[in-house]
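Given below, in the form of structure tokens, are the structures.
Taken together, the values in this text are just the output of simple stated rules run on the coordinates, not laboratory data. Note that this is a predicted model, so its numbers are computed, not measured. Cβ atoms are built from the backbone, for glycine too; each structure is taken alone.
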Structure P
Amino acid sequence: MKTLFIDCNAQLAPVWQRVIRPDDPPIAVNTAPFTRGELPRLLAGCAICMNDHSYMPTELVAQCDALEHVVFLGTGAASYMNIDELQGLGVTVHTIKGYGDTAVAEHTIALMLAAGRDVARMDRGVRAGTWTPREGMQFLAKRLGIVGLGGIGREVARIGRGIGMEVVAWNRTPRPDAGATLVDLDTLLATSDVISLNLVLNDETRGIIDASRIGRIKPGALLVNTARGALVDESALIAALREGRIRHAALDVFHAEPLKPDHPLATMDNVTLSAHAAFRTLEASMTLLRRAIDIVRTIVAA
């Protein structure tokens, strides 16, 4: 079965060389940039597509007559394609869980600390010749509220406890092994000094932090999102940041990526940004690519 890794970037290319094995099924690798409209040309004759983080609109996938499988590198395929519509076309989407729980959790804590101490703003100021020490938040004994207790959320809880924070959490299903005090979502939002979003994106969670819930967030709290941008009502978040009701947002994910430089979130001092990089460590990338290759191996052998 012809397989193409459609969007191997400069970061992943050397990792790919470290994990690919001589006995793996043949997988072609594309490292050249492409537009969405070029998908049918690139995937001509391909039964399997490995996809890092490229958008795959249904109408274009419908033109890829040979395509039967998409192996998405991560869990967030729903942000880049309509999984149900692709299933209707006979294309199965495979996702990969658990490969980077520690990496994402560590990045979550890094964003929390950077936001609480205004690190990015001071960095910009110093580079521009402005020396303005800024008062930050001390995290010892502060309440960390974790929304979603999957593998990543549990790791965030572990690290948060390690730096002396009080950890509470909300999960859609009971988690007696959570290692955190479980509370309802509205209580978490209203009482937490830091809110970490660690939910998967699906029909149930899309927009779960809507304008009403943003209005319930404790004044002066930090909001950290390393999950999916579509969990949050972006307009309501921007309004709360502008009004100062939310002290700071630290974001690794957005409704549309890459984030445009003139986007309101990119122009605000009380927003710290990273480029959807929470899962990007060598260890996590090696695990991710190896699991993706093994999925291809299983498909080819079936």
Structure Q
Amino acid sequence: MAMSTGQATVSTARAWGGQSMVAPLRRVLVRKPAPPATREDFVSFAYPHDVDHERAIREHDAFRAILEASGAESIVAGPDDDGLLDAIFAYDPSLTTDAGAVLLRPGKALRLPEVDLAEKSYAELGIPIIGRIVAPGTVEGGDTLWLDEQTLAVGRGYRTNDEGIRQLREILAPRGIDVLTVDLPHWRGSGECLHLMSFMSPVDDRLAVTYPPMMTVPFVLELQRRGWAFIEVPDEEFNRHGCNVLALAPKSVLVCEGAPITRGRLEAAGCTVVAYSGEDISHNRAGGPTCLTRPILRG
């Protein structure tokens, strides 16, 4: 697997780490879109329509250019094997910590090969693997979210199960990291993807874009106890990735075009907002800017 890098404008002594969702993004792994193996692949992945691969390439190139313009080093992997359409979502197969990477285990069977791809990328980057989720455990990266440097919230639902959370807690506890389990709603069932980060994206210290109708009362109360404030996404923009916001730095965010009300609310809260066009790489595949990136280094 070949990888290339974009020019970084910020140097740092560290090569990986940063247990944060909002500290300045220094290095980030992205995966080029894999071509479909057949015209019907989109059905297996539950996409609303077939993939426009040429458009996906153009959108992904423009997306990477924004990351690099922000000062982040863009580490580009792929394109991966034909048919691995979800591999573009580099966030999900692994978790990066100050100590190294944890290889996760997707709850969606079609995504299991992506873990090997992540492992190869970390080997090429010289980043140690500190643990791996194994069957019958499942954890997807989209269900993991740093509340602070020592607290990782993990969504328990159809993609991340109790055994996966138990294993992850066991891996992270020796590093002084607490795992907070957050129950997810049924929403539309196991056939569609709902992650913890489907309805919450931090944009600053204790400030997050959220869609409260998807949040459980205990989680809302816990966040309020910790001093969090919310920028709420309107109903009509939840399915347009209003909640899927990537912090490039505190209050500097990247969003997918299609949620203008949410963008206005972000700007009213003092955020600088940059948007990309993601009709194929995001809206058709149900994954926004956080899904498309695996932060390697923040801080």
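Work out the source of -9500 here, i.e. which of P, Q gives that when helix-only ellipticity at 222 nm (-39500 (n - 2.57) for each DSSP H run of 4 or more, over all residues; to 500) is computed. Intermediate values should be presented prior to the final figure.
Values: P: -9500; Q: -6500.
Only structure P yields this read-out.
Please state which of the structures P, Q yields 11.5 when mean count of other Cβ atoms within 10 Å over residues 28-35 is computed from it. Here the read-out was taken from P. Here Kirkwood radius over Cα pairs in Å was derived from just one of the structures P, Q, and that gives 20.5; the source is P.
If relative contact order in percent (Cα under 8 Å, 6 or more apart) is computed to be 24, which of P, Q is the source? Derived from Q, not from the others.
Which one of P, Q has log10 I(q)/I(0) by the Debye sum over Cα atoms at q = 0.18 Å⁻¹, for residues 20-147 alone, as calculated from the coordinates, equal to -1.09? Computed on structure Q.
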